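Following are the structures in question.
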Structure P
Amino acid sequence: MNLPRIIQGGMGVAISDWRLAKAVSQLGQLGVVTGTGVNRVMASRLTDGDLAGHVRRALANFPLPEPVQAIIDRYYTPGGKAPDAPYKTPAAYSIRPPKFLDQLTAIANYVEVFLAKEGHGGVVGINLLEKVQMPNLASLYGAMLSGVDVVLMGAGIPTQIAGVLDKLANHEPVSYRIDVVGAAAEDDYRIHFNPEEIFPGIAKLMGQLKRPKFLPIISSVVLAKALIKRSEGSVDGFVIEGPTAGGHNAPPRGGGVFNEKGEPVYGDKDVVDLEQMKKIGLPFWLAGGYGSPQQFQAAIASGAAGIQVGTAFAFCEESGMEAGLKKRTFRKVLDEEAEVFTSPVVSPTGFPFKVAQVEGTLSDPKVYEERHRICDLGFLRSGYKREDGTLGYRCAAEPVADYVKKGGKIEDTVGRGCLCNTLVATAGFAQRRKDGYVEVPTVTSGDELAAIGQFLRAGKTSYTAEDVINYLLGGLIKPGLVGNAGA
């Protein structure tokens, strides 16, 4: 399998959904779905009535009918829920998840990849986060049941993933070491996933699965070398992401230096030495600030196999961003008022997180002050070791008293936001609380937000994924395939 020059960034929750990934893949590039939070997204699509029938069509192709029927029975609402009714929320993951949650998560990822790959022969990848560890085993397995071609993972050091992919291809039981605050060197906290226990008879039905290519998302040569040395299976290439990319950024290596706006300052230590990357001998794609044909050409000239682009695709017609929010953000771009702030604190992960400044979203100070502190989805919560050695869970965006009671530092709660709920809202599935409060969205974008107007054709107020790809190719280079990423 050869990989394309352009990777469409994995943006979640559900911004890079199956529609966008399919559009990009059909155009000969690597379309990528996000697996983060997709169990909540699929449940919400069913609750909204699945009016076009896409989810149910994909579910009908899943090899085992019993878990599918259980999902339908719990979430499907013919005609859709009432507008003021809340969404049913899947349980938050713990180190010992209920069987139904693993089934739901695996099947949700199966559905997303199935729909992205349906009806064409292009390549499709899935993006997951090392920071969101506990759903990853079920997510990977579900995506592999649909024949996902590539797995991309960032926001951490994913040394365990390559080996997990090897085992899941044979339906073998797998485990995943969980990062736990306060754990001692001898502690070993693991979440387990046994395909035959979750889906009895699945191995016989499906046979050996394709082992997808694995591309970790990194920010340094040191990390690339560490992954090659420490990974428990083969690494097939890298995506090198700079600090101008949207979503979570790696913390600056200098640390503790901020500009006049309060953003972390990146310096020479954060620039990746591409000559050293070439010596590693694996293909790499450059991400963050490569949204033009000139930058694309420069990436190829530097030895890269291609580029990963997120922001340009995030605002195209096929992306999963709620349509009204997309238009409001685009209006700011056209009015030359677009601004992106790299927040050092809003993410509960502690990683810098890029936030587009849009009224009515979490970036609006008044909206932020009125937000509800809550942790009911739990994708970004952390495990911590209690005094008795058992595992607890906490999130810096949850109610302050709850966080402090669990041993968290009160200063870590300042400025935090529930990205889980706000990013779900960005995709159009905002939760409505019992008191009438409706979760607000958060728009994350790379620093190139102000430049997305370049994708507009004359007389148009929106653009497509095809417009982005045609612009990026720009006649400067042939699209090509990356042969040394082959099978």
Structure Q
Amino acid sequence: MARIAVGGFQHETNTFAPQQATWADFERADAWPPLLRGPELIGGVEGFNIPIAGAVQRLRELGHELVPLAWAAAPPASYVTEDAYERMWTLFDSDLRAHGPFDAIYLDLHGAMVAEHTQDGEGELLRRIRAIVGEELPIVASLDYHANLTPDMAGLATALVGYRTYPHVDMAATGRRAAELLDQLLKERRPVHRAYRQLDFLIPLVWQCTFIEPAKSIFDLVGELEAGEKSHNQGIVSVTHTPGFPPADIAQCGPALVVYGHDKEAVEAAADRLAQAVKAQEAAFAGEMFDPDAAALRALELARTASKPVVLADVQDNPGAGGTSDTVGLLSALMRHKAKGAVIGMIVDEAAAQAAVETGEGNIMRRGIGAAVGYAGETPVVADWRVVKLGDGIFTGTGPFYGGARFQIGPMALVTDEASGVSVVLACRRVQAADQEMFRHVGVEPSTVPILALKSTVHFRADFQPIAETILVVRSPGAHITDPLEMPYKHLRKGIRLKPMGPVWEGA
């Protein structure tokens, strides 16, 4: 039995987003738990589809003694404030010094954290931890699929284990894989070789989905390389590929991969094979996108004969990638074209949600909704909104992505524009529309809606693709800019292509 410290610090940073991640964002619960520290961490993460939950469960099954540190996550946003980062580090610093020594450390990290004072949030965290525990202590961390896996992260961790699905239905499973790898490394006590590769082009998030090609085949290969080499005793112990998070303006932004094993030649060969497989598929990372009016008209046309909902993905206003979840481009288009029965969610407008509560079910409120932040100069959509159904925002997710998540997102409401028949799900906190319970909570059964518009890029597919007639990707205003060519980068490394088959970035 080993004595293993466990903790985590999670944030996906869109440096172009209008809202920063403050300490208060890490302290409070939303879909995931609030800030947890010490013994409360173990029970606080139980049942959630998050890496640390899977790791804690598996490490306990393997008989290890766990020493809980701290864990916190905040919704995707712009830079983590220096105050928030340093407050979290103070907890880690104190606990690592007070509760050591340890035989190993497991960390639940994202991999795309950017703070006001460091481009590489995870690399800096690992550097500080190494300064306390030394260079030899095994440190294994799980990473999000959208990690910008930096050279420092790869060099400072003993091993990094990434998700293999987008939508991320394997988050807890990734934690379990990381725990099993850590257990293996502790038992074998053999030298581990590492092969790290960076790819030289950015991949827009919307085309990183593992439900479709080319990512599906690439991640099939990731699994095959790891399982195949293990079965033939070739010395490979772990293979991770992270397609990257383009809305992060840092030098090390972009896809990367890392392979670990006991046979150096096998490790290098596997890394080369995977890197070549990704490069060979570069041109395939593309697809069709609709502007809001074209999407509304096409959805109306398809809905006339469809037996299931036509789903519109409002990909650029995805709060899961730093969007404000309140832009109104797609809502306005649906209303203009009188898409009766269409439902869009979730629009985060706390004042409008509170006004709906005060108005009461069955009554009409004349006011604007949406555009609370005013991104891209948008203004609220004013109409006569009938309050159809209210909710307290407390419910449990049931889909593959958010299953087990205990939502606490404040008052919610379903409101319908009297003139167009278009409905809106209002909420108070930014959470990606990736679970059908968000709609059921305010009386909407998603499978019966003719047109369903979702503030999400890809995660919605886990729960909504099975009920969809078809999915249209919409390019409506939002802080998660889908085309990297439109992002005003200043800090990328020279020579990386701004999109698949795109131009090379030569500097700001």
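Per-structure values
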{"quantity": "Per mean count of other Cβ atoms within 10 Å over residues 124-131, the highest-valued of structures P, Q", "calculated": "P"}
{"quantity": "Identity of the structure behind 2.8 (criterion: distance in nm of label points 7 Å out along Cα→Cβ at positions 292 and 308, calculated), options P, Q", "calculated": "Q"}
{"quantity": "Test item: mean count of other Cβ atoms within 10 Å over residues 52-59 calculated as 25.1, pick one of P, Q", "calculated": "Q"}
{"quantity": "For 2.9 (distance in nm of label points 7 Å out along Cα→Cβ at positions 12 and 252, calculated) the corresponding structure among P, Q", "calculated": "P"}
{"quantity": "With distance in nm of label points 7 Å out along Cα→Cβ at positions 228 and 284 derived as 1.5, matching label from P, Q", "calculated": "Q"}
{"quantity": "Structure (P, Q) behind the derived value 54, 54, 53 of Cα extents along the principal axes in Å", "calculated": "P"}
{"quantity": "Highest-scoring label, criterion being distance in nm of label points 7 Å out along Cα→Cβ at positions 340 and 388, among P, Q", "calculated": "P"}
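Values quoted throughout were computed directly from the atomic coordinates according to the rules given, and no laboratory measurement underlies them. For clarity, every value in this text was computed on a predicted model and none was experimentally measured. Cβ atoms are built from the backbone, for glycine too; each structure is taken alone.
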